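Have a look at these structures, which come just after this line.
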Structure I
Amino acid sequence: MPSTNTRALNRIELHVDLNYEVAAPGADFVFNVHAAHTPSQRLSAERLMLNPALESHTHTDPATGNRYLRVHAAPGTLALSYEVVVDMMHRRSDPARLGEVPIGRLPPEVLGYLYPSRYCQSDRLLALASNTFGTLKPGYGRVQAIRDWVNSHVKFTSNSSNSNTSALDTLIDRVGVCRDFAHLMIALCRAMNIPARYATGTDYGSDPALGPPDFQAYVEVYVGDGWYIFDPSGTAIPMGFVRFGTGRDAADVAFATMFGSVRSHRPIVRALAVEDEAQGLVRPHHCADALSTDIGPPTAAGR
């Protein structure tokens, strides 16, 4: 069923600083901290700096549009600084008009997000999902019910999980961080034959009581005519999420993957919203509309 097609323009000035101490004999890094090019996310004034200045290689995954930076660092310190201005033109749709898409009509590139993955063992949650959500009317509303169930059954607790924590672990422990909320929601959606993927961004609008600004994991679900944003942790403002990457789960889109002995310092993330009525720029805010930044065909730079 078609959606409405209104748009809101949000501008975020983003600055990310990452700092590491590299032990001998050195280490390799794969970063996914570049904002993604999407049909509704435009980038300007983009700059990435490495200290010390090192040879680096960047590439964009043709299937996902994720942008990766590879660096080899010698023993010592490594600092990465990334700045970008991001204009996000969300597609704002009426949730009631977004239905689930029958599997036979899903685009081929969406099918992979129906299957279990490393951290989202949807095949282990079939009975739970069917018993809890099987009688609900298919569509955006059922996806929202899954999101609300995860939000109400899991407590956000900093440092309560690790890189091995899966959706099943979160279901048992009932605590986690945004990454864990996202994995559990994705697994439950896939168990209901609804395509869902893991997305990374920054936690614009999060409560300072939860700690300094940080990266954010959230969920995109394919309903109606595209991928729509959900935040099962409920800790930030989805309209302010700057997307870095999307994948099956966190294994695909870690903001930094290290190969070698490395000590990491806490990332420093600053996301400033620009409000300018004359330019039509609105500050990100919570709203009842369904939001998407992935409407339209792939661009030359990605999805």
Structure II
Amino acid sequence: MRRILVTGGSGQLGRAIRLKSSTSPNSYLFATHQDLDICDSEAVERYIAENKIDTIINCAAYTNVEGAEEHSEEAYAINRNAVTTLAEVCNNHDIKLIHISTDYVFGGNEERNTPYTEDDTPEPVNVYGESKAQGELEALKARDSITIRTSWLYSPWCKNFLLTILRLAGEREEISVVNDQRGTPTSALGLAETLVGIIDSGTTDDMSCIYHYADGGECTWYDFARTIVEEAGIDSCRVVACSSREREMKAERPSFSVLDTRRIGEISGIRILPWRERLKEVMDIIKESL
């Protein structure tokens, strides 16, 4: 039986892993920042020794894209420096490190229309993306490591685009959403299901370096917002398209950040579902909680 530490245990991916691992034969332990400071190597050493950890899934991240522009020190501390610590501890104790990264390590412009493969060179256009790109390099220093890039993650919990749109659609008659940034909405539940599946099956033993996981298909944030409102059955709010230039944002976003997910599908045999299908699963959970 594996003993797996999930950092960022109270975040949306951590909560999704908790749900999807409930019937796993392995033991999953979930640590929040209050439980464990992953920037503190001595604290991490003690935790893994006391709990006999053999695998770490690092879901901890600074994900506020706008906030990272003004709080870059905090973003780098979590997205890069903490990964350095985890990689060193993993090397010291022969622990498998599974690190979660982002499509925002890429900075696709308006001309790009080909999904990014794992072999494409990161070219981030904001502090968040740069801090995550540097975190990937630190994760690769662990002898036994996997980095999984994902995109536009959302869930029934925490703060994310889906829940923001549902809130705004319930408060306003009209909301405007950018229609010139293209990527793939990805359910944290689907990613969690994949992570638990590849660990429980032993597939991770044959995996190393970088993989992409996102739900199937692609769309703009405007497309995603319209689908959310339609799926929720909200008729009182109109979703209108706008350009990025019309929004006052501190951080530049990639115009195109769709990920090519063929590699992880080939090695694991997982079936990647369309993003609209995954959205229905998440919306059903939200509706059941109301």
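Some values worked out for this structure:
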{"item": "Comparison of I, II - label where distance in nm of label points 7 Å out along Cα→Cβ at positions 169 and 281 is highest", "result": "I"}
{"item": "Label whose coordinates, when Cα extents along the principal axes in Å, for residues 129-208 alone is calculated, return 52, 29, 20 (choices I, II)", "result": "II"}
{"item": "Relative contact order in percent (Cα under 8 Å, 6 or more apart) - highest-scoring structure of I, II", "result": "I"}
{"item": "Among I, II, structure where FRET efficiency 1/(1 + (r/R0)^6) of positions 161 and 273 (r between Cβ atoms, R0 = 25 Å, to 0.05) as derived comes to 0.85", "result": "II"}
{"item": "Source structure (of I, II) for mean count of other Cβ atoms within 10 Å over residues 153-160, computed value 14.1", "result": "I"}
{"item": "Which of I, II yields -11500 [helix-only ellipticity at 222 nm (-39500 (n - 2.57) for each DSSP H run of 4 or more, over all residues; to 500), calculated]", "result": "II"}
{"item": "Which of I, II yields 21.9 [mean count of other Cβ atoms within 10 Å over residues 33-40, calculated]", "result": "I"}
{"item": "Read-out Rg and Dmax of the Cα atoms in Å, for residues 105-176 alone, computed value 13.8, 41, structure in I, II", "result": "I"}
{"item": "Parent structure of the calculated result 0.80, given that FRET efficiency 1/(1 + (r/R0)^6) of positions 9 and 113 (r between Cβ atoms, R0 = 35 Å, to 0.05) is the read-out and I, II the choices", "result": "I"}
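All of the numbers you see were taken from the coordinates with simple rules; none came from a lab. Here the structure is a predicted model, which is why all the values come from computation and not from measurement. Cβ atoms are built from the backbone, for glycine too; each structure is taken alone.
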